[in-house]
Structure I
Amino acid sequence: MASITVSLPDGSALSFDRGVALTTVAAAIGPRLAQAALAAKVDGQLVGLDTVLERSAAVTFLTWRDAEGKLVYRHSTAHILAQAVQRLLPEVKVTIGPALEDGRFYYDFDTPQPFTPEVLAQIEDEMRRIIAEDQPIERLKCSRDEARAMFTELGEPYKIELLDAIPEGETVSVYLNQAATPWRDLCRGPHVPSTGRIGQVKLLTSSGAYWRGDSNNKMLQRIYGISFPDAKELNEWLRLREEAEKRDHRKLGRELDLFWFHDVAPASPFFFPAGAHLYTKLVDLIRAQYGKYGYDEVITPQVMDVSLWQTSGHMDNYAENMYFVELDGQQYAVKPMNCPAHCLMYGSRLHSYRELPVRYADFGRLHRYEASGVTAGLTRVRSFCQDDAHIFCRADQIEAEVGAFIDMLLEVYQLFGFSDVHIDLSTRPAKAVGTAAEWTEAEQRLDQALRARGVEFTVAAGEGAFYGPKIDFMVSDALHRRHQLGTCQLDFQLPQRFDLAYIDAADQRQRPVMVHRALLGSLERFLGILIEHTAGAFPLWLAPEQVRVIPVGERFTEYAQSVATQLRAAGLRVTVDASAERMQAKIALAEAKKVPFMLVCGGREAEAGTVAVRARGMIDRGVVPVAGFLAEIAPAAQFPPL
C-alpha cells in the first residue's frame, strides 16, 4: 500500500499507509496525545479524529489548551444536552446548538413549556449519564434525500429547514451519538470522539429566543450551559461568573450614578456628572498623547450629504447601519464614522511630500444603527465617540507611523492595568478590493512595524478588512476576559476613491496611504470595560470623587469644610458629607460609592489640625496632619504624566 507523510507543527514528519485514521496518527505520536486530542486540523481545515488521510498533509491536533479545541468540546456538550432533553421529553423538537466564544454553549428547543429549574436539574443529571455511557460519536455523510428522509421520520421540521439552507454541493453530514437508541443531529461538526471525553457540565439558565433571531418567527426555549474537563476549572469559572455579575457595568453604573438610559433615545447613554467626569478625563488623556505624538485635532459636521457616503462606498456597503434625514428635498446622512470627512478635508488643498504625515484626530459623535437585540449597556450603543484618527502618509512612512501608534497604545493600556495585550495581524480576506501587490506591500509594512517594536503577535489569516490589512489589540481584564480595543488599519482604497494626492520631490502627483487607527476605540465601550475591570474602584487620578470628608458630628462640620477647602486648593476633587447620618453610615456610603479616601474629623482632629484617614476597602491609615495627607497622595491624584 502506498505511504503518505504526516507533517507535524514541530517540524517532524511521520509516514503511514494511505487510509490511516487520525486516531492512529495521534496514538503513534504518544498515548498522552491520543487521550487529550479532541479534533484536528488537516492542511488548515478543522476535522474530527475519525477523519481518514488519503494523501500527505500537515496535521495539527487540537486539545483543551487550544481555543478551537474548546469550541469543539463545548459544541459536543451541546449535542449531549439536546440528547438528554429528548430522552426526558421526546416531544421536544431540536433546532441549533453552537458553542460560544465566551466559553458557554446553548441549544434552542421548540417546547410548549419553559424549562423550570427543577427540569434543568433533571436534564443535567441525564447529561452526566450520557457522558458515563461513553457513547461513540460518529459522522455520517448523507445525500440530501437521505438526510431529509431521516429527519422527516424523526419529526424534526427545523432540521429540514436547515438542510434546505445548505448550499448545493456542500457536504451534508449527520452526527450520531451511538446509544442503545442512537441520537442524530444535522451538523457540520466536528465533534469529540465520544461522549466520555466530556468531564464536568453545568446548566446555567433558560430563556426565550426566537428561531433564527427573528421576532416574526416562533419563540423557542434556549438552555445555556458550560463544560470543563475537571471540577476545579468549572468551579473557578463559576466563581468568576459570580464576580462578573457583581462587576456588571450596568449595575455599577446605577449604583455609582455614572450613566442612564431612557426610551426617548434607545441605546444612547445619558451621562450623569460622575460619568461625564470619567468620559472627559479619557478625552483629556488621549488629547495629551496627541500633543506628544504630533496629532492635530479637527471638528467635522454631524450631518452630511449622501454624495459623500456614495464616494466613500458606505451607501453600498453600510447603509443599513446609518441614519438618514431629508433637508430641503435633499437626502443627508448622520455620520457613522469620521474617515470620509477627513478625506474631504485632506483633499481640500494640495500637499507637498514634506508636509506628510498629516494626522487628523476627531472626537466627534458618531451614530450607527444597532438592532435592539444586540445593544448592551455601554458596550454596544447607537450614539458614541471614538478616539479616532486618520494618518495620511507616504508609503515609506508607514512603519514609523504604525510603530509610534503602538508605543502610544501600550503606554496608555499600561496606565489602566491592561498589561496582557494580545496582538493580531489580520491579512487579506476572501472578499477584498485592491491588487495583490498592494495587499502584499501593506501586510509586509505592518509585519515590519510589529517586529521593529519587538512585540509578539499572531497572524489571523483572512481576517483583514475588505480594504486592507489591520492590527487588532486585545486586552485581558481582571476576570481574564479578552476585549478587543485598539485597531490600526492600512487603507489604499479611500485615497483612490477621493482622488487624494501629494506632490513628491520630482514634482509629480502621488497617492498617499491612509492609516485608520483608534486606541481606546469607542469611549462608551471602553468605559464599560473599565468599570468592570476596576469593579468601579477607579484609580485615584481618574476617580470622580477622590476624597470625602466626614465630620463625626454637626459641630465639626466647619472644620471638615476647612479641610475640604485646603484639599480643593491643591486640585483634589472633594466632597463633605454634612448629613445627619451616623459616622459609620457615612463611611459605609462612601465605601459603596468607591471613594478612594475618607477623612474623618472629630474633636481631636479639629484641635490638632489632623484627619483620620481611611482608604477604600476599609483600610485604616491612621491620623495624620492635613498637609501630610496632601503630600502623600497629591502625586497619584494628578493627571497621569505620560
Structure II
Amino acid sequence: METDGRVDPVKQPPSGRSPTPAEVAAAAIAAVKPTIHDFLGKPKTGEVVRIEPGKDGGDPLVRRYLDEHLATCAFHTISWLWLLIGVVTSAIGGLLGNHIPPLFSSMRVAPSEGNSFVQSLHPWLNNPEGVLYGVLAACALTSLAGLLTNLRRVPATQEPWYAGITVFLGYLLFFDTLAFISVVTGLLCVAYLGAIAFRIVALVVGGRGGLGEIEPQAPVGGWPIYTVLVPLYRERNVARNILASLDKLDYPRDQLDVKFLLESDDPETLQALQAAGIPYWAEVVIVPLGQPKTKPRACNHGLARARGEYLVIFDAEDRPEPDQLKQAVAAFSSQPERVVCLQAMLAYHNHRQNLLTRWFALEYNVWFRRYLGGLERMRVPIPLGGTSNHFRTAPLRSLGGWDPFNVTEDCDLGVRLRIAGMTTRVLDSTTWEEANSRVGNWIRQRSRWIKGYLVTHLVWCRRPLQLVWKLGPWSTLGFLLTVWAVAALAALNLVLWVVTAVYLTLLSIDLSKGYDLWKLLTTRQELYAPDRLSWPMAYHGTGEDPFWSVISQAFFVVSCCLLLGNVAFVVVNAAAGRRKDQKGLGWAALISPLYWVLISIAAWKGLWQLLVAPHYWEKTVHGLDEGHEQP
C-alpha cells in the first residue's frame, strides 16, 4: 500500500447502539497496532516510494551520471563525423603512401587487367605496401586529432582506424581480389582462433568451485544489513514468484533491505506485488519517467536508497539458494578490501523444456562453473552476469553505480571495477533462473547482450593507451578476447561457416574432375584449371609476390587450425557443460554448432541495433517455463 503516514479510523458500530465489550477490545487492539509497528520500525506491509523527476522533467540520476562520467559512459557510441573524416584522410594517406618504396613486396601491375576502373587508378595506386603505410600514418594522425580536440568530451580515437581499415580493404578488393580474400579470411581466422584458444585455456585453468563455506558463521557484531535490488518491468506474471524466492532466504528479516524497482508506467506489476503482499522488510521504489529506460537506471535509484553494507541484484525469475546472502557475507569477511564483487553462479532449472533450453543451460554451465573461474585465475576483467552480483556498497557508490546507457551494464561494471584496481571473485552459490524457451524471445535477449558487449568495447577503447596503462597489456588482451571477441566473432561465425561450407563444396566438385588438390589450393585459376570453381587459399605458384605468398600460406594454416579449434570446443563444451543435477545435456553439446547459428543471427541483429538504437532495451518475457521446477 502507498502510505502517507495516516492511520485508518476504527470502524464504529451502527448508530443507536452502544458497543459491546468485544467490540471495544477489538477497537483498542486495532488502534494500538499501527503504534506498535511504528515503534518497532516494521510496518505491516512494505511502503511504496515514488521518486520525483528532476527540474527538467527527466531523471536526476541520469543527468548526474552524465556530468560525472561522460567520457566513460555509453551516451555516445560512434561519431559518424569522425568516421567520414577518417575515410577522407585515409584516402589521402594512401595516395601519398603509394610513392613509398616497398620493403617486402615488389611494385607490380594490377592483375585485374580487364577492370577499367582499376587500370585508371593504377598510376597512383600500384604499390599496395606503400598504400598500407600511408593509410596507417593517416589513421594515427587523425586519431590523435580526434583525441586532442575532444579532451574534455568523448574522444574520437577509434573511428579513424575503423575508417582506415575499411578504405585499405576496399582498395585491396579492387587491386587484387584474391589477396583481399586471403587477408580478410586470414585476419578473421587469426582473431577467431585466438579467441577460441583463450577460451580453452580459461576453461582448463578454471575450477568448478569458488568462495564458500558449508555453514557460514555470523561475523562479529552479527549479520550486517543486506540490500537486495529487484528491478522489475512488466513482470506481473512472475511477481509472486520472486516474493516467494526472497521469502526463502535464510537471513535475519530485520537485516534485509529489499527494494523492488519499478517504472512509473508499469502499474500492473505494482498491483501484482500489492496483491501478493509486500513484506515489511521490503519497499517498492517507482523511478521517474526518463530515458534511457534501462535496468541500470532503475538500479542506480536502488543504490541511492540502499541501507546495506552489502548489496545484490536479483532478477524477477531468480531462485537463489537460501543461504546465498550469508555465503556472500562470509566470503567478503575472508577477503581483502579490494575484493568488492562476488559473482554467484547461474544455472537453469527448466533445462529439459526443449533443445534451446538445453543449449542455454550448457552455455551457462561452461561460463559460470569454469570460464569465469579461469578469468579470475588469469587476472583479466570479468564480465559480470546480469544478476546475483554481490557488492560492497561503499565502493560501488564510489564508482557511480551502473552506466544507465549501457544495455549490458554488468559487463561494463566488471571492466570498470578492474580498471579501478578492484577485484571480482566467484561465489560458490547457485541462483536458478528460467532459460528462454522461445527462439524469438531468446534472440531479443541475446542481441541485447551482444550489442552491449560491443558498446562496452567502444567505451573503453576510446583511450587505448590509457586502457593498457591501467589494465596492463595482458589484462587488456583479456578484455578484448572476452568482450570484443565474444560479440564481434559471434556475428562472423555464421559467415565463416557458410564460406567454409561453400568452399568445401566447390573444392569437392573440382576434385571430382580429377584436378590435383595441392595445385587447386596454391595456384591461380589462370595458371591451372581454367574451368575450376574453387579459388586458391595459398599462393605458391610461379610469378607470385613473395610477400603475399607468405601471408596467404600463414593464413591458410590458421584456417585449418580454426576448423580443428571448433571441433575441440565442441568436445570441451560437452565435457565442461554438464552438471550432476542436470541430465540430458550431452547429446545437445554434440550439435551445439547449430546453437552458434542462432547466436550469429542474434549478433547481426545486435550489430544493426548498435548503429540505429544503441540504448534500446528489448524486453525479455519471463514465465514461459511451463511449470518446470528447480531440481
Structure III
Amino acid sequence: MIETYFGANLLSSFPAFISALIIGIAFGWCLEQAGFGSSRRLSGIFYFRDMAVLKVMFSAVITAALGLLILFNLGLISPESIYFPETFWGAQIIGGLLFGVGFVIGGWCPGTAAVGAVSGKFDALIFLFGAGLGSMAFSESFDMIKPYYLMGASGVRFVYDDLGLPVGQFALLLTLVAIAAFWISELIETKFDFALAAQRSKGLWVFSLAILIVASGISVLPARSVMGTATTALSGLPEVYEAISRAEDHIEPVDLARELVAGKSKIICVDVRTLEEYHEWHIPGARHFPLESVAAGLNKYKNYDRIVLYSNGTVHPAQMWVVLRLKGFRNVFVLADGLKGLFETVLKPAVLRTEALSQAQQREIEQWRSYFLSSGQTVGSAAMPDFSGVMNKAKNWSLSPLVDVEWLESNLDRVRIIDTRPQPEYNSGHIDGAISLNIENLRGNVGGMPSMLLPPEMIAKVLSLAGIRPDDKIVIVDDKIRNATLLAAALNKVGHAELTILNGGFNAWRAAAKPVSRSLRSLPTSDYQPVEGADAFIIDTEELYEKALAKKVRIVDARPSEQYSGQEVTEARGGHIPWALNRPVTQDLMAVNESEFRPAEELKNDYIALLGTDSNGNDEIVANCRTGHSASQAWYVMNRILGYKNVRLYDGSWTIWAADERLPVEK
C-alpha cells in the first residue's frame, strides 16, 4: 500500500518538501523539453499554428486519470489518501477567465513563467514577479474578497457523478476526447493536410491506441474494485488505538464553540440523531446523515480541518468515529459528552452558573449563545432538548433582535411581554399576559445628572417587584421604538440578554386584528440579581472625551439634524460633540410606520456608508443623543440588529456634555 503525504498528514514535513522539489524540477524539465520555455510557442495555440499546449494538457490529464484508476484498482493507493479540491463555480469561472486573459496577453502562465525565467527569459521573469505580487495582494485582501472566493461553493464534485456515469466509462469518454483533440491539433498544424498529418504522427498512432486499450480495460472493471478502499479494518486498528491514546478522538464543547465562533477553521458538524431530533434543534450549519450513510456523505469533507460527530450522548458518534477512521478519515472527532455537554458548558446562561465568572467569560458565553441559539435557524420554531434541568424544554431557544406579530402569537405561553406604553393606553387594551412597565421608572437623577438609567441594583429591584426573572424571555412592546430600545438598554445593563422587540409595536398587533385584553395579571415578586460588569457598555463623559480626543472611538449622534447643527438649542449649548456623525433615529424607521424598523439589509447599507465599516470591524462606536433615549435606539440597531461588536451607549448624552463648559462643542 502506497501512503501519500496528504493521507499521512505529512504535507508540511521535510520529506514532502524534498519530494515536491524533485517533482518540481522534473516537471520544469519536461515543460522545457516540450518547448514551454518560449512564450512565442505557448501563445501559438491562440493563432492555431502550434498546438503543443493542448497536446501536453491532454497528455497530462489522461496519464494522471488512467494511472490513478489503475493504482486504485490494484489496491496500491486509496482514494481517501488523495486530496480532491472543492468546486467553487463562480470563483473558478472568474479565475479561469482572468487566467486566460493573462495567458493571451503575456504568453505565460505561472508554471511556464517559472520555466521561462529559469531559461533566462526576461518577460517570463516580469510575469512571474507580477504573479507573486498578485498572490500577496490576494492574501492580504482575503478577508475582503472572501465572499467572492467562496462564490458557488459546491463541495467536492466529480464530473462522472454529475453525468451519472461509472468512473471507468467516464475515463474511456475522456480518453476518446483526448484522442480527438490530439488528431485535430495535428490537422490544424498541417493546415488539414491529412497525408502529412498521418506521416509525421506515427508515434501518435501508437500512443492513441495504447491509451484507448488501457481506458477500455478500465471501463469494464466493476466500479467498486476501481474505487475500492485501500485498507481493511484489521490493518487500520493500530492507528485507531494510537489516535485514542493521544486523545485525538474527541473535541471538548468549549473548544468547538471557540473554533466555530472564530470562523477561522473549516468545520462540518454531523448530527447522527433521528431526523425528527435534528429538525427540532441542531448546531447551526450541521448536516444530518443517517448512521448507515455517514461515511458516503462525508467524502466531500475529507479535506476539512474537522468533522465533528454529535448526538445526545456519545455512543453512536463514537461507533461512527471508528468506522470513519478505518476508512481513512483523519479529521474526524466526537463531541465530548454530546449535546448534553454542549448545553452544560457552553449554552448555560451566565446567570445560572454557580462558579464565579469574569466579564470576559460572561461576554464569551453570550457570544456562544448568540451563535448557537440564533444563527441559521428559525427562532422559536421548536424547543431544544431538556438535559438534567440545565435548559427548560419549553423555553430554551434564543430570541432574534426583532419578532413579528405571527411569531409572538404562536409563542405567547413561552415569553414574558413587557408593554412600555403609557398606562392609560395599556389599560384600554394590551396583549394578553403583558405587564405594564413605565420606562421612566428605570431612569432618574444619578450623581446629580438627570435622565440617567438607574444603577443596576435599582433596575434589578424594579424588575423584581414586577415579577420578572433572570431567565425570562422578554418581548418588549411599544408604539415608539425608542421606548422599547431604552428598556432593552436597561435590561442589558443588568445582564438580561434574552430579549427582543415586537417590530411594529402594539400598532402592528392591533392592525392584524389580534385579540386584546384589559385584565391585569398578578405575578409573585422575584429576586432579580444583576450580572456583575454587565453595564460596561455604558460610557461616561470622561472616558468618551479621552477616546474621542485620541480618535479611538466613533460617535453616532441620533438627534434631529437641526439639533446636531445647533440651529435648534434644547440644552445648555447648541451643536454637537466634535467628531460625531449625525444619523437621526427616524432614518432607522419606516416612513409610514415609525413603530417599525426598516429592513435589516437597508440599515446595514446605511450604517456602512455612515461608519465606513461593517460589523466585522472592531472599532468602538458610541451612540449619543440628547438624553440617551434616542441613542438607545441607535445602540440597539448597531449592536443587536446589525451585530457590530463594540457598541456603547453614552447615557445622559448631550444634556451632560453641553452643560460642561470645559468640553468642546462644534456647530
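Work out the source of -16500 here, i.e. which of I, II, III gives that when helix-only ellipticity at 222 nm (-39500 (n - 2.57) for each DSSP H run of 4 or more, over all residues; to 500) is computed.
II
So distance in nm of label points 7 Å out along Cα→Cβ at positions 191 and 471, computed for just one structure, reads 1.5; which one of I, II, III is that?
II
To test your reading of the models, identify which of I, II, III gives 29.6, 117 for Rg and Dmax of the Cα atoms in Å when calculated.
It must be structure II, since only it matches.
All of the numbers you see were taken from the coordinates with simple rules; none came from a lab. Bear in mind the structure is a predicted one, so any value in this text is a computation, not a measurement. Cβ atoms are built from the backbone, for glycine too; each structure is taken alone.
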